[in-house]
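Alright, structures below, take your time with them.
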Structure I
């Protein structure tokens with residue numbers, strides 16, 4: 001695992017630990033390609049990444065068509081939980097799956113700083129391998 005990938009996983013794990021109800025977290029490109037995940041065994045991270053990207057895309061289009069401005073995040077609430085998708089810079093997203101007890105207010109508060117750190121990690125260059 002690269003240092004950057006390890007830092008991304010650490011950031012996602014921290015989010016899971018800080019927010020009650022978070023079960024799975026993915027970081028993906030805006031077109032839905034999985035970058036990395038911190039997910040339970042029963043979750044399919046690649047599908048979650050694609051679904052989060054689709055949710056953001058639809059919401060982004062709705063915001064554009066209605067003149068509501070740039071999209072920050074979208075929340076889908078279901079009988080047994082949530083899917084939250086949030087932009088990370090211009091080229092990535094974070095998708096969060098939560099159970100019915102998800103503390104959505106705390107999630108929004110915690111993701112603000114988390115998104116800043118994820119953006120910095122995703123836009124930084126990987127350090128060269130040792131000895132180069």
Structure II
């Protein structure tokens with residue numbers, strides 16, 4: 001079996017790729033909105049929201065497709081849990097960057113650490129709660 005096919009069988013690898021795609025949507029839309037003169041806070045919030053939407057699409061179709069609720073209340077509940085997990089990631093990012101910046105540490109390094117911690121938390125929440133079989 002070719003390497004790509006073997007690697008794509010692992011849920012975590014697919015999740016990492018979905019996360020990279022969602023981050024690209026988030027950052028890309030943030031930068032595009034800034035270039036159109038949208039204030040930074042609004043551009044950041046909109047970019048993050050678009051990133052969440054992209055992550056849902058990628059996760060529900062390519063990462064956890066076998067455990068996505070079909071329709072109705074179960075699907076809405078799952079989507080709400082997904083958004084909730086994204087908000088947990090946002091909270092982790094905010095606390096880590098804020099705390100490290102308060103300590104006088106480089107905010108770029110804080111953001112990298114926050115991304116790692118947020119990724120780990122959302123991975124566990126999504127695997128164990130949102131898309132639990």
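Bear in mind these aren't lab numbers, they're just calculated from the coordinates by the rules spelled out. These numbers come from a predicted model, not from an experiment. Cβ atoms are built from the backbone, for glycine too; each structure is taken alone.
Here are some notes:
- Distance in nm of label points 7 Å out along Cα→Cβ at positions 22 and 38 from the coordinates reads 0.6; which among I, II: I
- Label whose coordinates, when relative contact order in percent (Cα under 8 Å, 6 or more apart) is calculated, return 27 (choices I, II): I
- Given 47 for percent of Cα pairs over 21 Å apart, calculated: source structure among I, II: II
- For helix-only ellipticity at 222 nm (-39500 (n - 2.57) for each DSSP H run of 4 or more, over all residues; to 500) computed as -15000, the structure of I, II it came from: I
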